[in-house]
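Take a look at the structures below.
Each reported figure results from applying straightforward, stated rules to the coordinates on display, with no laboratory input. This one's a predicted model, so the numbers in the text were calculated from it and none came from an experiment. Cβ atoms are built from the backbone, for glycine too; each structure is taken alone.
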Structure I
Amino acid sequence: MLRARLESLQAFVVVARERSFTKAAARLGVSQSALSHTIRELEERLGVRLLSRTTRSVSPTEAGERLLRNIGTRFDEIEAEVAAVSELREKPAGTIRITATENATETILVPKLAPLLRDYPDIKVEIVIDYGLTDIVAQQYDAGVRSGEQVARDMIAVRIGPDIRMAVVGAPSYFRKRAEPKAPQDLIGHNCINLRLPSHGGVYVWEFEKAGRDLRVRVEGQFTFNATVQMLNAALAGAGLAYVPESMVNRYLANGRLKRVLEDWCLPYSGYHLFYPSRRQSSAAFALVVDALRYRG
C-alpha cells in the first residue's frame, strides 16, 4: 500500500513539472491512460483536485502547487542519494545533466569533459542548451553554468573559466556602407542583431562600461535570434553588428572576416561558473565532472 502511494505521488510530481500527461508518461515509461488513472485515484484518495486539465494544457491547482512544493524536492533528494549509493563501486558511473549556453558548452564543457569521458566510459553527460535562468532543481538538472554574478547565493559555485569579455563585431562588407560607432550611443543608427532571452521577457540590452561609467543600450535591427551562434552567422553574412562573447569571434577577427568596434567599452566580467544545490550529494561521477571542469588559471 505504501509503495503504491509513493508511486502515485511521484507520478503526480512528474506530471506537475512537465505540465503534460504525454511527456510525463514518456518519462515514467507508462501509458498515458494508466498515468491519468493513477492521478485520478490519488485525487480521490486525498479528496482534492490536484491538477487542472484542459484540452491543451495541464497545470497544478492551489492544492497541487502546495503538494509539489513540499514533496518534489524530497523525491529529488531520495533519487540523488540512491544514485550516490549505487555509484559507490569500483568504476564511477551515471548520467550528469547540465544546462548551459552554447558558448560555455563549446569553449569549456566539451573540451574539458571529452578526455574525462574517454577515461570513464560509464559516465554520461547530457548538456541542454538554455539561455534562461533555469531552476535546475525544479527541472532536475544536476548542475548549471552561468557567469559568476548570476549564480544564486544558496548554490555552490565552482569557477570553470577565465573572465569573459563581450565583443561588438561586424563584417567588412557591413562597414563599407556604414561608419564605425565610436561610442555605444552611436549604435542607435546601426542595424544590430538582437538576442531574445526567455529570462528577460524581451531582447537583451547591450551593456558597456568605461572609466566607471555604465551604459545600457537597447539596440534595433532586422534580425533577432534566441542563440548566439545564429547571431554570429548573421554578422559574418554582413547583416549587422553582433554583441557576442569574445571567445566566439577571435578566429574571425584574426582572419579578417570580422572587425571589432567599441573594444574599449567592453570590460571583462566574472567568467563561467558551474553551480549546483548545496544539498546535492556528490556522487563519484559528479565529483569527477566538477574536478575536470574546475578552472585552475
Structure II
Amino acid sequence: MQIESLKVFCDLADTQSFTRAAQINEVTQSAVSQQISSLERIFKALLIERSKKKFRLTREGQVLYDHSKQVVQTYDSLHARLKELKEIISGTIRLATIYSIGLHDLPPYLKKFLKAYPTVNVHVEYRRANQVYEDVIGNVVDLGLVAYPARDTKLLIFPLRKDPLVLICHPQHPFAKNKAVRLKSLAGQKFIGFEPDIPTRKALDKILKQRSVVVHHVMEFDNIETVKRAVEIDAGVAIVPESTVIQEVNKQTLAQVKIEDGDYYRPLAAIYKKNKVLSPAMKQFLAILKDEKGKEPKDDSKP
C-alpha cells in the first residue's frame, strides 16, 4: 500500500466523483477504481457503498478516510518542509477563479509568478462563484479566487485588494457627460445586471436598497463580458468593477462615471481549505497575488 492510494481514496471521498478524483491525481478512472479495490483487499472491508443513486462511505470507509486524511496531511507537510529546506519551488497549483478575476486581475500576477518560477505548472479553471467554493472544499483545486468572500468554517480567506465600483454607460448616454452621478439618478433607468445568485449582484442590490433606489433590470447575465457588451449597444447602464472596463474605456466603446454617493469597492480574496498544507509554490503564488509576505489568512471558524 502506498500513500498515493490513500490520497486517491481521500480525494474520491471529498469529491464523491471517480472522474474528479482521476483528474486531481492525473490518472484514469480505471486506475482510481483499481486503487480503491486494492485498499478493500488490504483491509478486507467494503469501503464504498456502490449505488447509482448516491455516493456513500461505509462505516469502515469513514474510519479509513479519517485516519488517511491525517496521514496524507502529515506526508504533504513533510514534503513541503523538505522542499523549503532545499529552496525548491516546483510542482502544480490547481486554481479555480470567477471569470472577471481570471480575465482581468489574474493575468499580470500569473505572468510575474511564472517568470519567477518557470518549473511550476499553474492549472486555471474558470467557474461560477458557487462552483469555486465547491471545488475548494471538495479538494478539486488548491486555491480559489473570488469576490465578496463568504464566511465558511471549512475555509481560510486570504484577503487581496479592493476593486472600485463604477457606473458604465454608452458614450452617447446622458450620464457620459457627467464626471459623477448620484445613485438616486439610476431610479427607473434600464439596468444591466448580474444574475441574482452572483455575489456582486447581491452586493449591488444591498447598496441600491440602502439608498432606496429601484432600477429596471432589463437584462441579467452570469459574467462581466456579456454585461459590458449589452451596455456597449446602449441596452442600459451597469455598475461594474473598474478593473474590468479599462480596455473599453480607453477605446471609448464605454464611458465610465464615478458614483458620487461614496466609495464602493468589490473585495477580492483567495480561499483555500482549512488545514490544507500549502506547498512552497502556493505560498509564493499567494505572496505575489498579495504583493506582500507574511500576511496571515483569515480563519472564519473563529469569531
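Tabulated data
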item: Winner on distance in nm of label points 7 Å out along Cα→Cβ at positions 185 and 233 once structures I, II are ranked, highest first; result: I
item: Parent structure of the calculated result 0.95, given that FRET efficiency 1/(1 + (r/R0)^6) of positions 113 and 241 (r between Cβ atoms, R0 = 35 Å, to 0.05) is the read-out and I, II the choices; result: II
